Every structure is written in C-alpha cells, then in structure tokens.
1. Out of P, Q, R, which one gives 22.9, 99 for Rg and Dmax of the Cα atoms in Å as computed from the coordinates?
2. Which one of P, Q, R has helix-only ellipticity at 222 nm (-39500 (n - 2.57) for each DSSP H run of 4 or more, over all residues; to 500), as calculated from the coordinates, equal to -25000?
3. Matching task: 3.2 is the computed value of distance in nm of label points 7 Å out along Cα→Cβ at positions 313 and 361. Pick the structure from P, Q, R.
4. Comparing distance in nm of label points 7 Å out along Cα→Cβ at positions 97 and 281 across P, Q, R, which is largest?
Structure P
Amino acid sequence: MLRKLLVMAVVAFMAIGFSLDAQAEGTVKIGAIYLLSGAFSTYGQFAKNGIELAADEINSSGGILGKKIEFVLEDSTGKANVGIQAARKLVYQENVDLLMGLDSSGVAKGLVPVVPELKKPFIITHAASPDVTGSLCNKYVFRISLNIAQNTKAAALIAKELGVKKWTTIGPDYDFGHQSWEFFGNYLKELDPEVVLSADPSFPKFKAEDFTPFINKVISDKPEGVFISLWGGDLINFIRQANNLGFFKQNFKVLMSLGAATEVLTALGDQMPEGIWVGTRYWFAANDTPTNNNFVAAYKKRFGDYPSYNSQGAYAAVYAYKTAIEKAKSFEPDKIIAALENLTVDTPSGELLIRAEDHQAVVNGNWGITKADKNYPIRILDPIRIFPGKDITPTPQESGCNMQ
C-alpha cells in the first residue's frame, strides 16, 4: 500500500510538472485588425511589420511570462461591419487572448461598442476619433496613439504662430475630417478670437479620385490658411493633383495633419512640396533615445524602410501588453485591463501614460516643415516640433468618457 501511494504521488507530481511546462510553453495570441487591401493597404502592412518586429524581439528574449507571442491578422477593408466580423472571428474562432489595431475612425466607432461582448482588451494604435476614449469609452478599449484632439491642438498652436486669420479646410467627408476641422477651429478660436473660419469648407468623399473641384474652390476662395486632414491614398492623390494646379504656389499657409506619414512621403518622393507644415503621430528622427534608436535601426535593417507611425504604434502596443501582463503576473483579461490603467510605457515615440479615467494615452505630438535632404529618400522634417502630451491632451473630464 505504501509503495502504491508513493507511485501515485510521483505520478501526480509529474502530471503537475508537465502541466506547468505546457502552460509555460504555450502562446499568447494577439488578434490584429487593420486595412490590408485597397489604396490604404500600406497602413496595414506597416502595422504588420511593427507587430512582427516586436513579437520576434520578445520571443527571442523568452516571451511574456514564458509564453511566446503568436498573432493573427484580419482585414477591416475600411468598413465597420467588416471590422466587427473580424473581431468576432478572432475571438470566437481563432481564440485570441488580446486585440489591437484599427486604421479608420469610422471602423473604430462602429466596433468599439461591440468590444465588451468579446471580453478581451483592445488597444487602438491608429484610428483617431476622440469618441472611442470619450463618449463611447468602455473598460476594454485603450488607445496608445495620438487622437484628433491632441493632433489638432498642436496644429492650432502652430497656426496661431503663423499669424494668419482666414482659414478653411479640405478633409475627408466622414467623422475624421469633420471632427478634425471642428477641433482645429475651436482650439484656434480659443487662441485667437479674431480668426475667421470658412462657413463653406471642402469635404471630398473618402477615397475620392478627383480632387480638382475642391482644389479650385480653395484657390478661388483665397484663404490665408488651409488645414488639410486628408490621409493615406487620398492625401497622395490630392497632393499630386494640387501640384499640377499650382495649389502650393498660392499665397496661403498650409497645414497637413497627417502629411508626415512615411507611407505618404515614400509614395510622393520629390512630389511632396517643401516648406509645408505637416503632422504625424510619430516621427522616426524625433527622439534621440535608446528605445527609438534601436527600433529605427532594427526596423530599417529588417524591412529596408523608415518606420511609420502605424508601425511604431503596433510595435508599441505589443510592448504595452507585455508590460501590463508582467505587471499583472497574469493572462486573465480583467487583470490585464487593470494593469493597463495608469501604465507608463517606454515607446519609440517617447514615454507615455495610459490614463485610467478614459484609457487615452498622454502622448507627444510631432510636427515639422518638409525639407529635401540628399541623405534621405523622402522629405524629412526640419525643423521638428515636439508637443508634450500634457500640453495637448484634453483632461479626462473634457474627453466625455463615462467609464462602464
């Protein structure tokens, strides 16, 4: 009987050991939703690159609490209903542990209210609608990238310094374009009550092919300043057509809220005008820190390009999850969520704080003036302006978030 008990104890101990080994050798699975097809697919590709680089770095260093990172990508196609289907597929069929992604504000606003039913934490790395960490906020959704309010506050501070009074806009005809103009105008009015904002701004359809009528309208209106919130393929097409029509030779100042996206700069090459104020959620040469320098060097060595803000955002999100899981010492969703709140993360864009009140990161904004430099294949920013997150981020009370 004693021998039998000893054998049973050894077998039980070995079973426990094998169970722990299996858990340590398992994976933590990340589901990512980005634009992977069509004219805006470069954004999804850059995000994929950022995830791959972060996952390989972490896996080669032992993973997260002994688990290797595995990731699965889904295409939102820029449509909210497709994004919702992708999220459900990732959770219910692919059995992912964590979610991240989203390029379009429209997709984000449609998907965010559905996330609580999935019961997985979701980090937004690109989509900039303030509503997802504002009126639509919920406990599962976080954002580590610059939102519209933050980016346009920086733009308004630049516009005030330019000293021009009469402003108009060209932006995509959906929430992102309209909210960008609204926030920019409100901030600029606060800074300079004498500013005049156009009562008839231009909002071409998203993914429009012909921007000629809007370009000609702005030229004929003769504003002193033009705020442009077009992005991706739309911005590329707009700039090419605007060059042909002499838009940038007019006597007005131009601010492009996302003109410094490397996807845009790479596609345009020397077609991007010099001397234009452009913004971005991350600029690869803005931070002389070990974290950023190592990221840029590793990214360029692996992919042959300079990292975009979408690749940096995706890279930073993977590390934010790693930091939160190690802080929580758990892979349980509720414990990861609790660890993400008030979490400070060292990213290539700089150190950021994810607020507990609305889950929005207090993150720096990057703007600069386009300049040709023979050492780079794209226009660079010179000078660069870094706006500290604390100076451009609305308070939790101003965000309109009522955390559920």
Structure Q
Amino acid sequence: MNSPLSQAGPGLYRWIVFFLLAVGYLLVNFHRLCPAVVAVDLMDDLKAGGSMMGLLASAYFYPYALMQIPSGLLSDSWGPRKTITTFFILAGLSSIAFGFASTAGWAIAARVFVGVGVAMFFVPIMKILTCWFTVSEFSFMTGLFIAVGGAGALTAATPLAYLSMWIGWRGSFIFIGVVTLVSAAAIWIFVRNTPEELGWPAVRLKNPSEESSGQKIRLWTAMKEVVKSPRFWPLSLWYFCNFGLFYSFGGLWGGPYLMDVYRLSKSEAGAILSMMAIAIIIGSPIFSFVSDRVLRSRKKALVLSTFVMLLLVLAIAFFTAQFNRPMLYVWCFLWGFFGCSSSVIGFAAAKESFPISIAGTAIGLVNGFPFLGGALMQPLVGYVLDSFGKGPAGYPVEAYSQAFLWYIAVAIVSLISAFCIHETFAESGEAPSA
C-alpha cells in the first residue's frame, strides 16, 4: 500500500470527490435562491399574492434549518455518502414535482421537500472532506466550497432567467430536478466516505488533542452546553438578522422589486441580481484574508460588514426608486459581498468559541439561524407588499419603501448583536491562514 501508485491514487481521486460534491453544493445554492428571478411568473401562474409567495419561498428555509442537527446524526449512523444521495434524490424529485404544481399549496409542499433534501448535504460534505484532505488543506477547501455556493447563486440569476424564457419556469424546475438526480447518482457511484474504503491509507493522522480521553459527549449534553453559553446567542442573532435580510432580498423580493419599480425585464433583473453571486465568489476569500491578516479579529470584521449592510438598507429604504442602472449593479454587488461573504468569519467564530468536542454541534446549531431568518423575513415583506395591493404593473414603489423600513430595524439589531459577539481570534491558537 506504500507504492507510488497507491500514493498517487488518493491524491488524484480526492479531487474527483471534491468536484462531484462541489457540483452538488452548487445545486443546493441554486435551489435556495431560484425563486427571485421567476417570482413574478410564479405569482401570476399560481394566482399567489405577496404573502403566499413569501410563504412559498420560505418553505425551503424552515426544514433546512430544522434538519441541521439530524443531518449530523444521519451522517454518523448511515454514513455521509448514503445520507447525501438519499436526500438528494428526494430534492430532485421534489423539484420536478414543483415544476408540475397546479396550486400554491402543491408548490409549497414541493418546496418543503426540496428544503429537506438539500439540508442533508453540507454537514456530510464536511465529514467527507475531513477524511480526504489534511488539516492544513481543510480551511482552504471550505472557503472554496463557499465560493462554489456563490456560483450556484449565480446560476439562479441570469442563467435561470434565460432558461425560463426558453422552456418556462415549469420546464426549468423539471430540468434542474433531473440534473439533481444525475448528481445524486454520480455521488453514489464515485464518492466514497474515506480513502480507506478504496483500500488506500488515511490522508491524515488523528491529532492526539482530538482524541477523547473519556466517553463521547452525548448530543443533548453538547446542545445544552452550547445554548447555555453567552457566546452562542449574539452570534446566532447576528446570523438570523443578517441573513434574514440577505435571503429576503436576494432569495425572493429582489427580482420583483427590480421589475416592478424599475420596469426591468426578467433577464435584466437577473443580470443585476447575479452581482450578488459574483460578490460571494470573490468576497469569501477576501473576508478570510482581512479577518486573519489585516484586522486580526473576527469581531471587527463582522461589525464592519454589518455596518455597511445598515448603510445599504438605509439607501434602498429612502431612495427606493432613485437608483440608476449602474448604481443597482453596485448596490447588489455590495449586498452580496457584505451580506453573505462574511459568513466564513461567523463560522470561524463559532468553531473557536467552543471546545473541539462540541464545536461541530455549535456550528450545526448556528447554521440553522440564517435560514430561520430568511424563512421569517420573506413572508413579512410579502405581507407588507400585499397591504398596499398589487396593480397591473406590480406593487407600487411605496409598498417596497415601507417593506424596506422593516429592513432598517433588523439591520440595527444585527449591528448591535455584532458588537456583542465575543472576540475569538486571539483564542483560536491557530496561525493565520495563507
């Protein structure tokens, strides 16, 4: 097993594993943000108002948030490969069912099962990558995965706009459902949980500090330790508010806003919304670098990003219809850059806030709050829009201005919570990443 061939085998094969999982994660992020571009078509075809549309879009987020802890349990008991493929099949079939939906209720039910299916992806991916890549490589691979997520968001903008114009929104979701099923099949055929399953040696040796000297901490015990910690709640509240804002606009209402207020076509709105995805792709490594090398602080990076988000919210709330086309591109880029890319800093803070024995549980619990925020903010905006009434040309400018006033309150709470987050950089005991 020490021959050059066996040593070269896992070195090449792990990139096949990474590529297939990355494609799957791209699809996860597509499913997350796809309603924004086709929201107007969905409302017209399903006879859904803003409140119902908000509920439909948020139906993805509730199960995603609730399934974060079970995803870890199933990954441990079934194995990550089986967990990913089983639930990805569910996501693919549910996307196809969404494409055939004849009522808003049918569409909401399908969207719920899409959320359940894709929720069981991120945690198992992390477990597989831990086995295929060394400790020093792992943080880079995690950042690369977040960048791939940005590419998934990009496909949910302009490419989806053109695809829906070509084959309709129904055909688009049926097509992406089939692609999801193909991805699940490829992962099942080629991906393995560890190199040892293919007869290769383990990629890394276990760190003695990671070994448990006694009994493993039970899940409920770990969860109680996490939620009782004063470090947990400010970070979770920040995630809830910050990503409630991001997903509310980027995952649903950004498209209708651009089409109703600025009279843009679906493809034009998709091109502007795609700036958020581009910002995520380039912003994630930049935020990591700034936190590690420039500010040398998690808290300062989060406070800075949250303050800029507040400024962006103030701009769109008080100048709702007064942006020109270049300003819309810049605003959406900044929304993605400061609203989503900063998540890499939040997860680093979560990991560093707790002992390694419960760090995974902490990250899983924290990871539910962004999606709970999106699940609540999307219907809230829809309710505000419906209170003004929808005319033949869509919702009026005043409706969006009123909805964005709620954004201000949420952004202020997000900034306060960022100031309350405990600084963890000096406690991490890690050298800054390159």
Structure R
Amino acid sequence: MLQSHYPYFARKEAPKDEESYNAQILIRAGFIEKIMAGVYAFLPLGLRVLRNIERIVREEMDTMGAHELLLPVLSPKENWQKTGRWDSLDVLFKLNARDKKEYALGPTHEEIVVPVGQKAILSYRDLPLGLYQIQTKFRDEPRAKSGLLRGREFLMKDLYSFHATVEDLESYYAQALVVYKKIFSRLGLTALQVEASGGTFSQYSHEFQVLTENGEDTIIHCPACGFAQNREINTQQEGDACPHCGKPVHVSAGSEVGNIFQLKTKYATPFGLTYTDAQGATHEVQMGCYGIGISRLMGILAEIYHDDKGLLWPESTAPFRVHLVVLYGQDEAQNKLLQEKASALYASLQSHALETLFDDRMNISAGQKFAESDLMGIPYRLVISQKTGEKVEVKKRNEQEMNMVDFSDVIQYVSIKQEIDMTQ
C-alpha cells in the first residue's frame, strides 16, 4: 500500500474527551474515530487489525469443527419474552417499529440461534453441533467510558454448541478452554483462566482475563499454581493463602477478553429444543456458549503494547508487517534512484507475502515520517536514503538496535527475525 494514497486520520494530540488510554492512542494514531459515547468507527488501519484478530479466531474455531453463520442484529420481542430477558436484561436496546411491533438489538444471540438450530437438530445423529458468528452487538451500557473495552456497539465472536448429553457438553467445554488459550497466545496475550459467576447464563463460568493496570475487573490469582477467581466470588486480599496450594495470592486489575458458559437446558427449555435418541425417546438439548470480544481485544492490545512514542502491535495483529520509508533529499536525480530502489524492494516484499506500507511521500521531513511510523506501531521499519547507500536500515519497532542490511538480504532477514520473534 502506497502511503501517499492512504487516507490520513492521525492527530498530533490525543483527544481531550477520552478517559481510557486505548481510545486516546487509537484515535490519535488514526485507527478509530469516536462517533458518540461507546460507539467508534474503525478506520482503514483499525479495520486491518480487526481482520487479523478475526482471522486467528476463525482458524481456531475451525479446529473445533464449528460452522460459521451470520445471524441478524434485529430480533423479535417474542423470542426475548420466551426466555424472560425482555424485562430482566437491563442493557437490552429496544426499538418500536412503524408496525407498532417491538424489537431488540442483539447484545447476545441465544434467542436467535436456538430457533435456527432447531431446524438442523432432529435426532442424536445431528449432535454435537457448533455454530458461531462474528457479529456486531449492542448493549445499553450506563457508563461507556472505557474506549473499546466497554462499548455500546462492539464486534464479538459468539459460538453456541448443542449436545445430546451433559458429558458431551463438558467434553466440548474442556476443548474450548484449550482452544481459547491458544487464540490468546497467538494474539500475543497472556490470559488467565478465571472462575467467575455465570450471571444470567449459568451458575458459573470461566473468564479469560489479561492483567492490566487499567482493567475494570479485580482478579485474585496465584502465580504458584494458576488458581484465579473474579472478585465477585472471592473476597481474599493481597497475600492471603491460596485455597489450592497455600502460597500467597495477588490481587490485580484485569480486562476480560473471553468467557465461556455451560448453559445446559436454560435456552432449550423455553424454545422446546429437543432431539430423539436411538430408542425414539425425546430429550432436551444441552448447550454451551463461548464469547470473545473482537473489538475489545484491539483495545486491550493497545493498552498493553505501547510506549511513549506510540503503539507496538504484535506481528500477528499489526495492520502491516513492514513500514518501508524513503527519505528524499534535494537532488532530483538521487531521489529518482531512491524511488526506483524502494519500489523494487516494495514489490519484492509484497511478492513474499510481507504486507508493506510504503511511505513514498515527498516533501515530508524524516522526523515527521519516523514519528508517524512509531505512532502506528508497525513491527518492522525499513529505511532507504542517500545515507544508507546500497544497504537498507532495518529496525524492529520494539527494539533500539538498527541494522544495515544488503538489499538482497532484506527479505530473508525480516522473515527469519519474524520467525524467531514469534517463537519467543
């Protein structure tokens, strides 16, 4: 992508009306734009990050044998009345249409996926079944002041599983725990598996929490044995004995990146979701649900991966892998040679599947180009100038060291370093 043709949304300063760091840095760097409290537009750079997060999540959902679909955002009041959540769910956005009927904007999709699943589930041969989507959700949050961490409109992956027996549900649930850990690891995040209340869904659940000083949840956790619980079900204080191993626990702030619930028959019962077993007997279907906040993850990555100059995206989620920067001088003939060299390198990077933002802009100072590059947080910066001669200056965004590499070796150098960094 040529930067001279790329829309520029970055700002010189962070917005004054944002309390959370993730919103401040992502708006300043040109990844998102605030439309109103809790609602953000994802700009071209931000959308590329979202798509990378989605790709990783989709790949891991495939390993579970789940099938992707897309459910509507708008849902009928009657479905929510069946489950009792039309009146009990306080974050539900409700709409009145011209036909006098009432509708809801989906904050979650149990009320829709169960009737849809009914069409495919007749006998035990149709189970288990996993259906997931990546869809926009709406919640009427009373205090939407945490940027992408708690919005009124957000992007979420929600998986729903259907089972013949509790044992099969528990087996699938255990598989989901493993897959979720892999997803967060691939995203560059260390997520604790935390026991939590199931809220309106079930008696208990598991959350995945990333420890961060700006997190909105309080987590009691033991580094020695891995025990972790949410504050809402654990009142221990810093240094108290871990209930599992006796070592001291820590109390830390955390941000939730995912959660999973064993719904059992909570939503099968009101919709009459049943199957027939091998003997012809009818049973209610067992269910589980598994959520990951896609846009929320982008905010958490920004909270964790940054320095005083800007963002530091992990390679798996960065909008581009390489930022190729050309520093032009006053000599037009020399500038033409620099352009030719840079264009050839750009073509080579692209042909090797190294997504590259090519800063080919003229009349922009080196200082401004470097400042913008640091702000965007692209993992590798390659600099070509009259000063670099027949070499390319290569710098990793999260490292101070710069290396001079021959043009012919740049692709191999970046690829090898990328493999080393991603295995560490």
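1. Details: P: 22.9, 99; Q: 21.4, 71; R: 24.8, 86.
Source structure: P.
2. Q
3. Numbers: P: 0.9; Q: 3.2; R: 1.7.
Label of the source structure: Q.
4. Numbers: P: 2.4; Q: 3.3; R: 4.2.
Once distance in nm of label points 7 Å out along Cα→Cβ at positions 97 and 281 is tallied for P, Q, R, the winner is R.
Rule-based calculations on the coordinates, nothing more; no lab input. Remember, predicted model here, so these are calculated numbers, not experimental data. Cβ atoms are built from the backbone, for glycine too; each structure is taken alone.
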